[in-house]
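Rule-based calculations on the coordinates, nothing more; no lab input. These numbers come from a predicted model, not from an experiment. Cβ atoms are built from the backbone, for glycine too; each structure is taken alone.
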Structure P
């Protein structure tokens, strides 16, 4: 088997359980492996550190499946899938009110490069490495064995496909080829979203716990749901007793779907749908009528640590607008889905944004992604979603 030898001084993270081998850690590659081949990773003295799949064009040429010399074979895949399903069962997923959940979360479930989301009777996958793509048949068989979906959809992003030299998602790859939408329940809400919606696997399952928290915070408050996508936060706020909810997204399709979903769930009379840039909507609210509760969940602004400084400046500007859109004494929920941004940096951007607006932010709570998106303790990069719940006050009250 081909071997990837690490440089001195680059062993400790892998030895401690980190699943990635970065390009700068590689001393040499022996055996001429091709993209997607299984390789053994060894330290300078020759001791085996683990096995994984080879991605020669990636900044992460090996993603480790084991930290010993076990082969990455069908038996290992089946065991990891069974363990993943057992974790979801322990978390109470699926249940009567929620049948949409993440079944496999890449490194969090010991299957780097693989995402599997279940939406009712449909499974959506992302095959994000060449090694995973080469084993798609094995993966699809495991999904059928565990959850028996009517269809499996490939939603591999064009970005991941281009980086790994594999095909992008092609829609339904097994089962009902006439499928044109995802129908599922989350927290008791009914959704019917077309497959043409390109975000992630079709929906943001990772914010489920925060949506439930927003429902409890919303009673008696006016609410602005910025960057709303299909209005899930707004739905939770409306059902929680908000007096008024404004849902904002710059996508006309997303706004239309938000309106349809609100009608489907009997909440449309409390909700106003607006097609508008989120920052412009928050500035407009600041200048006319601020809200008691502002939800600000922008798209990924820091795709890598190299982009971090620019991203933090962008978060600061977004935070300024969000703080200004919040009534003094009100609550702002600011989220970041950028793994390169940690909680300290997000809170600092919030503090600077509040100061720029002549306001003060006080952190009340911090939240992370839903627990069906688990994070190995040795893999801090896996903690990608962070949300800060803060009270906004006048700077000198």
Structure Q
């Protein structure tokens, strides 16, 4: 765990350049590719719109093609069984969006908020299999969960226990039904910059493609609403930090919770995430130094877009949360979020909040080590973030 801002200065010699890895590396499996249970049509559109596949990843490509085709009948069954219910579902007009850069505490905040039983969310299984998550919610989900949890009892990037019923980032669901999703940058890392610009920033995305993305997303939220029994949704999606304008078109009264974290911690943790996810997703080789370039570049574009667009959010509909404060005083921060956004039900949910906080009290984050070179890179590329969120800027010793 990185130390608080003031302690970092006093203990910098104890922090070095290499991040601490998981106790034991687990060999990637083709079944871990995030598109394994997605739409074959969307997968084909993505393949046709990106660069060539490196031959070494051909088995992975064929595996994903096979599984997306094989699950076609389930998706058709779901359309027949639940099509009308999904079409007629009414999404709450003011969903709660949790935004912020990856590895900034969005998952912890999402899990906390979803302890409120009056709120709904999109689950891990729904994100993995959005095309048949309703018809597959029982036997199929349990079968896949047993297989996955036997191999991976915790998430690879942060050691959080893996549960198919737990809240999940809906960008995974989007990736399974549209070629315009951030997750695809891991499959096609040589096209990552172009994919990020189109899928996250919506730059150079045609009006037709944007309209189709919106329609696809609305359908996902209607399906999540059906699965949640009509409850108001809590949606976590880091990529949404750059999609404020589009989200407000859909939900003018949406509530936003932006969580931020010390930039040095974010850099090292995000680098670890990329190095962990990439070997399990990529269909193209990429030079290691380009991974670091992507991390630096994506943060800069994502957070600058958020800073430029946050004034669009109506007064009273945005609250900023500092990850360190959420760690230190979770109940106090949750109460502040509820009060500032005008959300009902904090008192009724407080007991469940406390129970969840107690259940994760012994959780230990991955540890990372920092050196002067990392400080230089973060200072040079993310200088704006220190002022924007009032973090102490370190200076290299040498």
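Out of P, Q, which structure matches 20.5, 66 when Rg and Dmax of the Cα atoms in Å is calculated?
Values: P: 22.2, 68; Q: 20.5, 66.
Of the structures listed, the value fits Q.
In this comparison of P, Q, the computed figure 32, 55, 13 for P(r) over Cα pairs in 10 Å bins from 0, in percent, for residues 219-266 alone is attributed to P.
Using relative contact order in percent (Cα under 8 Å, 6 or more apart) as the calculated read-out, with 28 as its value, let me know the right label among P, Q. Walk me through the intermediate numbers first.
Details: P: 11; Q: 28.
Answer by label: Q.
Suppose you compute helix-only ellipticity at 222 nm (-39500 (n - 2.57) for each DSSP H run of 4 or more, over all residues; to 500) for every structure in P, Q: which one lands on -15000? Don't skip to the end; give the middle numbers.
Numbers: P: -9000; Q: -15000.
Structure Q accounts for this read-out.
The greatest value of distance in nm of label points 7 Å out along Cα→Cβ at positions 347 and 387 among structures P, Q is that of Q.
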